[in-house]
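Derivation of every value follows stated rules applied to the coordinates shown; laboratory data play no part. On a predicted model such as this, the values are computed, not experimentally measured, just so you know. Cβ atoms are built from the backbone, for glycine too; each structure is taken alone.
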Structure I
Amino acid sequence: MLRFFQKRKKQAFTLVEVMIACLIMSMFMYAVYRLFIGGSHSAGRAQWISGTVDQLRNSLTVLNREIKSATYPTTLFSDTFFDPCDNPDKDVYSQFYMKILKAGEPIKPPSSGETKIMAWVVCEPEKPPQAGKIIKHELLLDAVKTSAKEQLANLKLKTEAFKYTTDKTSEYARSGKLNLTPIAEETRTRVLINDVQYVEFSVAGNMPPEKPVDFFPISVTIRTLYPKDERVFKENSIMATPQVGIDTF
């Protein structure tokens, strides 16, 4: 019996052995944890990149189409037409210019609220007695709270649609005076891109233009930032030519 207990005593672990085993187990668990966290970060980063690339591509396609469609309101007849470009008063036709906040430097999000950075109109001609259509677009940077050190924003497109008519006594659309009727079902605001770090405009011409029919290309660059890792970003740009002049607000 004494020999049996002596044998069991020799098989027990010492305190040092237990501590070494715990240390080895802790190191193993830490390595597994780091591997799991690293995999989660990589998966999150890959998912953000994929989603952001899609957003940039789709949104810039929309902006490219709408910028190219920017036009002055027009009254169209079978043998002639009227538009604000024929008016000697600059205040008349310049109200339909594409407007940007500034050119040649990044426009960063506000610390709170919204900032309007671009506005333009897309017009379908009036063909009396048929009314024309004017769509007013506004591009907005809407500040959002994130974990990033830099302020980020959602890029939003606000759209308001109206039917318009003009008066013969005012020389139709040449006067720039439009009688507007809202089209409620075509008025909306939608988010184009999340996590926007800045937007930058560049115009290849004079602002304002010397003549209302001077049409210059405008480039739009959008840079996004991954909120959880500021070393990760995506950027894309387009260049389009609106059929109106370009000026600042």
Structure II
Amino acid sequence: MTDTIDRQIPNGKIFKDKAFWVGIFLGGPLVAGYLFSENFKTFGQPDKVKPTWIISIIVTILIFGFAFLIPENINIPNQLIPITYTAIAYGLFHKIQSERATQHINSGGLIHSWGKVIVVGLIGLLITLLPILAIAYTYDTVEKANITTKTYGATVKHEIDFDKNNITEKEVDLIADGFIETGFFDLSVAKYVYVVKNENKYELYISVIEGIENDQVALQPFIELRSQMDDYIPTMKVEIKLVVDYVDNVVKILK
């Protein structure tokens, strides 16, 4: 009688539905592959393990590739992407594993502890972030290696940074001449500008103090500068982007 009861209790442990929410949100889509695969093994479906891993790896690449390609001017809430793929994985669990999971638990089968769920999530996060950080660091290093700095002014050293593969030094000198002509490059405070050529438009990233985007009086000189640069360089459009601390932190665009 005891042997019969023992045989009816499922072997192995599974991850239940709430574990999918916590683990995947914490560790990303690779964790989804692990959780689904471990459950498939316990359910006696080893043939589904390899396809599950392949799908999770492809999804991970697509998600983070998409995140890198999102334009800077599109503001997506930080939690939207992880909430989305976590909700999708949670829904898939209920569609393809929920019934077997319920049978497993009702038959006395064991579930993995929350401690393991957290550890798996953290490991997944680490595995996902390391290559992303490596790619970002490499890209940043290569990008900086191509950046050239020119200074203008005998006493006050104004700086313009640019990529020679993107814009010629002659064009940068023309922009600097415009800054000198308009009085932006003056003898009081050194100015720092990053210049990008985008087809028929010059994008001028100018470093400013925080909060200027909400101060109309402080913005007025930059509005006038943009208009004056249009007159000085009539063959190209000029767009001024005011940044705080670093180039990607654009707080105001003047077109």
Structure III
Amino acid sequence: MSVEFKKYVNIRFYGNLNDFLPAGQKQKDQRVGFWGTPTVKDLVEALGVPHVEVFLILVDGLPVKFSFRPAQGSLVSCYPKFSSITISDIALRPDFEIPPRFVLDVHLGRLAAYLRFCGIDTLYDKSYTDNNILEIAQADGRIILTRDKGILRNGKARYGYYLRNTKPQLQLSEVVDYFNLTNFFDPFSRCSLCNGEVVQVEKSKVENQVPQTTYQVYNEFFKCTRCGQIYWEGPHFNRITAMLNRYPR
């Protein structure tokens, strides 16, 4: 038995917002029925698109806020983050802080390490709950990175991005491209374990903290000022360097 709605609007999504839609609904107007007076945010998220990825909504050609309640027959156009033009005067939220800072969900540990290797301020902990992540993001102005659409639909979420890829290195490329992170790279300046600041230390101060063979082979050592983790330019350093060199700066 089909449901007969009293009101309808036409909604169209542009750019990568179509990633959230079924194949048959991409790149086309959708007739969406409703009762009552829902907000445009409610209508957009009912179709599976998290509001944090929508940066501009036009209703019948005019920019509106998420709280706007469209009338019967309205045309709703939804746009993602723009990379080549500025829409700050009509955008749904102010730009995120520069340089961007992130908080990641519990399934993105490898990505967190990669971002930290890039020198990007990245909070991650296996013990974080969704509420923890939302509170941290709200308090610090951080951007939520996740594979969970649910947390991005939460009304407390202000900045966020849903990762399309599942492989960590592809996720890194995705985040670097979307947020233009190469301008903020400071490789190996952060600890991959805790996000603390990494500084160079005198070799003699780590003699009893690293394997003896490592101490004999390498002359330069670095230490996290927060957790004390020791780093040196071994094979792992070379692999990470090769990975970061893929991004022109």
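I, II, III: which one has helix-only ellipticity at 222 nm (-39500 (n - 2.57) for each DSSP H run of 4 or more, over all residues; to 500), as calculated, at -9500? Present the calculation step by step, with values, prior to reporting the outcome.
On the way: I: -9500; II: -18500; III: -6500.
Corresponding structure: I.
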| said: As an exercise: distance in nm of label points 7 Å out along Cα→Cβ at positions 23 and 231, calculated from one structure in I, II, III, equals 3.2. Which structure is it? | reply: I
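Determine which structure produced the value 18.7 for mean projected area of the Cα convex hull in nm², calculated from the coordinates; the candidates are I, II, III.
Values: I: 21.3; II: 18.7; III: 16.5.
For mean projected area of the Cα convex hull in nm², the value 18.7 is produced by structure II.
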